[in-house]
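Novice: Below you'll find the structures, each written out as structure tokens.
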Structure 1
Amino acid sequence: MPAEHKEKAAPVIGEGWKKLATFLAHSGRQVPERPGSFVNFPVSRGSTVVFPTIADMEAQGAQAYDHQLVYGAMGNPVQHELEKVLAQLEGGQHTQIVNSGLAACTFALLAFLKAGEHLLLPDSVYGPTRRFAVNFLKRLGVDTSFYPPQANEAELESYIKPQTRAVFAESPGSHTFEVQDIPMLARFAHKHGARLFVDNTWGIGAFQPFEHGVDVSIQALTKYPSGHADVILGAITVKTNEDWRLLRRAAIEFGASGGPDDCWLVLRGLKTMAVRLAQQARSAFELACWLKERPEVAHVRHPALPDCPGHELWKRDFSDASGLFGVELVKGITPEAMGKMLDSLTLFGIGASWGGYESLVLPTTGGLTRSHHPGEPEGSAFRIQVGLEDVEDLKADLAGGFAKLTHS
């Protein structure tokens, strides 16, 4: 490991987002054609694109890989603008919008894998991605193995196969928050002729995937980019023009695209993402530190905490944190008692998503599928998404829930 990585101080929570604020505020803006134009990029709704001549249509159709308008199912102006912004934000060459975050995970694998090949997934991977691999990809003749998310390179050798063509990572895991060594995984994947895919939804803006050797970066735009819990959309960004040709061809053949209104909402949401995330990151870290001192709590799984597994990797590779982390209660608190405690909360909704303005909790006990130990945590566990509420109000709400837990 380079010496400068070893000596890097931990990021100051919330400060890393300042570097993105100006870029996001000025990205995806309309270039005024005349004085008095609106600043926001306009929405263009349509299916049919008309041309003055057949030659014009054929010429534009030949440039479909370059975000040219050919037909609505191949994209629209606001989608293409959003794709340009996301490619810059992620540090890649090109981005393809798809209709959901899960579709970004599954479509990326479909675009680059074929029958007879092998996929390596981390054991901590998002549950629907896992189900897609063991069910749908299996039917297509793609074999999948699961590796321990914090395995070192020597340990990974036992999982590789001659036909392995994709290594997938999710860092940190969205339920158990293992931080993965992405540069090591990139070296490992490339050594064996495979691409490295990373679900970078937690780390958008705080982790630059292509600087660390990633080939394909996946985003659930439903989360922080949208920020208002009212959009379902996903994105796939690639590093090279060669991979873009493969991805874009698959998108055209599958008819993958995003609706113009949803793309516009995400483009608008990105304007405020830096300031939202700065507050959510600070509030989440303060709440995580507060929870660590609670007698009901055994472990807090927040990568920015020095005693959290993977903290040194987070400190090395990330410029900041987000607002999502896990909580494991002490032994003896049953899932039923925890459920009553969570039901009693008034500021935290119970919901499976994250990244919006609203705070959420989600039980994780009993909902994890793992091939390797550790699997379920020893104590009952739940996940917290910290929104934009005042952190003192969130503490008070949780304290009231813990009081009921004590007397349940």
Structure 2
Amino acid sequence: MTPATITWIIAALTALGIVLRPMRWPEAVWAVAGATLLVAFGAIGLGDAVAGVAKGGDVYLFLIGMMLLSELARREGFFDWVAAIATAGAKGSSTRLFVMIYAVGTVITIFLSNDATAVVLTPAVYAACRAAKVRDPMPYLLVCAFIANAASFVLPISNPANLVIFAGGDMPPLDRWLATFALPSVLAIIATFVSLYLTQRRVLIGDSITSDIARPALGRSAALAGFGLLVTAIVLVVASALHADLGLPTFIAGAVTSVVVLLLTRQNPVGMIRGVSWGVLPLVGGLFVIVEALDRSGVTGLIAAELARMTAQSQPQAIGFAGVAVALVSNLVNNLPAGLLAGSAVQAAGVPDSVAGAVLIGVDLGPNLSVTGSLATILWLAALKREGLVIGAWDFLKIGVVVMVPALVLSLFALALVG
């Protein structure tokens, strides 16, 4: 059996483990196990595996910073304060609350990234549902998962995966980015809202929420946590405009804000550190090793050759095929490794912006099909578990098919028109 065959088999089994979670072991266990088996069977050298893990450095820093900010804001009551305002603004209407959450999620995704929406907005929405005494919080929480991916290609910073597609100095300037993705993004956001609302309207119509919500006072520590989130958003926009990495600025913002608040309130940092979902980091690290092994097995070259061939024959056909194929693959192996592989193939193939954009849309929007399709959705699941809530892979898939497919088709069609 060749090293390439071993790599593909282990990668496929790892993907199944992450999706199905046999024995209910965490996703990170299967990602690390897959990476370990690749090294043990000689499919990738130990040095190459370490190099693969190192490639995720910026992603690790970004996630740590965002998770620190989220946990800090949750503990200090900032989310409870935001939730009370949102619930009062809904004025007793479950539909109005649903729309407000969707609008807020869109803004957070655009300016703070889809991972931030999953990490930051989810606990705030749960707090709002608890304050409003809703019977079933899941429709509102599903908004956090779906808008995190649907709005994640409005700007380059809206999804860290965007940066790997146009890596190597090929990132389009902001005006060209907006010219390419503005219409597809708008259609994706609208289509996702309509489809998601239709799947949840029965629950929403039958639900009643209280409008008599006591607004908690915004303490100094909670205000500082909220200020940290605002500063982080500004820093990310500036860093993106300068084509700088996003991980270190996010980490510094999260760490500095946490230290200031903990010193101000004289708290022991152990409790906050324990509240962070650290299992996400080995999951990402294991996926980077698997991508490195797949890249060395020749997969990237095969994909690049096929992209170049299809683009030469018909650009609209290449847009449709690339977008749909990458969307499906992202749900099988997670969009982060899929984005890394696809990004390398796009650069090797030298395809035009429209075809590269189809790959990006597949990486960003496609994962709305499954619970393990994107890192943002995995972070969302971790946030749900912290609140004692669970949604099964099959239940999510049934909603994802209805929500993702129309949005993907419309956004790819719009991209072909723009291209």
Structure 3
Amino acid sequence: MDKRTFLKSLALLGAGSLPEAKALDNLLRQVSDTPADKLANDEYFWLKVRGGYRLKPDYINLENGYYCFLPQETLENFINHIREVNYQASYYMRTVQWENKRKAAARLATLAGCSPDELIITRNTTESLDMIIGGQDWKPGDEAVMAEQDYGSMLAMFRQVGRRFGVVNKMVSVPNHPKDDEEIVHLYEEAITPKTKLLMVCHMVNITGQILPIRKISDMAHSKGVKVMVDGAHAFAHFRYSIPDLGCDFYGASLHKWLSVPLGAGILYVKKEHIDSVWPVFAPFNDNAGDIYRLNQTGTHPVHTDLAINNAIDFYEKLGAERKEARLRYLQNYWTSQVRDLPHIVVNTPKDATRSCGIANVGIRGMKPAELADTLMKKYGIYTVAIDYVNVHGCRITPNIYTTPKELDALVKALKELKV
């Protein structure tokens, strides 16, 4: 898109006004034939997309990985859902809430590339994966394999089943810069024994953004009779893939991250053949064989969030999955390429584009990550999160589609200046 076209579109909206959905639709139609990789660095286009977000001016937000807050379009729809559910009250809850939830789940299944019979809406990744960990038919001496870089909530659940059922947890450590896929696969393979029952692996390591070779790990584990559970919290709606193509048995993700759904929604995928083998967290009303909804009993919950999932999917599909992925890859490479080879900088994320997307982690030699995060915020007005455990010592940097290169220039400037 050229500058003149961009300014004309902006003028139609009114300078400084919130972009209307139809105007964004028109804008997207104008770039419908532009390849995603060409559009990735079209700042006129992305500045227009940025206009659909209400951004706090106090700091540059480079910590979208915890919660990718909603564009205004989705937020306004969410607020309307709250009003409508409140207006209908018990009538809504007793008539259409479950039908609407299943419809939203079916749309999510389409995004995930799986059957609606294999996916449910949960509250977050922790609920999804803890249900699988706690719901196995564990016996004393059974073994589970995981990495010390995995998310703390799931590691805590494995420790609990260890104490409760006598499960032996085998821990591996994922290198920040593996030489190839086989190094990662071999790492997990070495931890498997005839007693191993379940292997957990991150699709995208939350503290570094490294993408792991899930299909190869799944194939290896299955050849040894081991089930595979994948933590996809940071992968879903971040980059494109199909869950069945990963070959895993279980997959969990949070929707408040890269799909920008209101807080309180996640997904759980269970391969059809394993649905009946999982003990639900809460006993279901109807424990029908082969029905994944036997795992979805949570009692009364905020159903307006379920409705907003549709709006978040609408926005995601309108923007385009390929465009989003290309933009996130561009932004990450934009700043990491400027600092990766500096002697006082440590980038804890692989350079290979197949091993990362929008997330990266950076540290300063001789500086504690907490000090780096504090300095970035107080001195430069850049909000990040410090990571300082296992083999990762730095700040996680997670831009979103509204992030500008100018904001990342501020990060690069700060990192270049911060020498110990």
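Novice: For the read-out helix-only ellipticity at 222 nm (-39500 (n - 2.57) for each DSSP H run of 4 or more, over all residues; to 500), a value of -11000 was computed from one structure; give its label from 1, 2, 3.
Specialist: Label of the source structure: 1.
Novice: From 1, 2, 3, which structure was Cα extents along the principal axes in Å = 63, 47, 44 calculated on?
Specialist: 2
Novice: Have a look at 1, 2, 3 and say which one yields 0.45 for FRET efficiency 1/(1 + (r/R0)^6) of positions 78 and 142 (r between Cβ atoms, R0 = 41 Å, to 0.05), as calculated.
Specialist: 3
Any read-out appearing in this document is the output of simple, stated calculations on the displayed coordinates, not a laboratory observation. Note that the structure is a prediction, hence the values are computed from the model and not measured. Cβ atoms are built from the backbone, for glycine too; each structure is taken alone.
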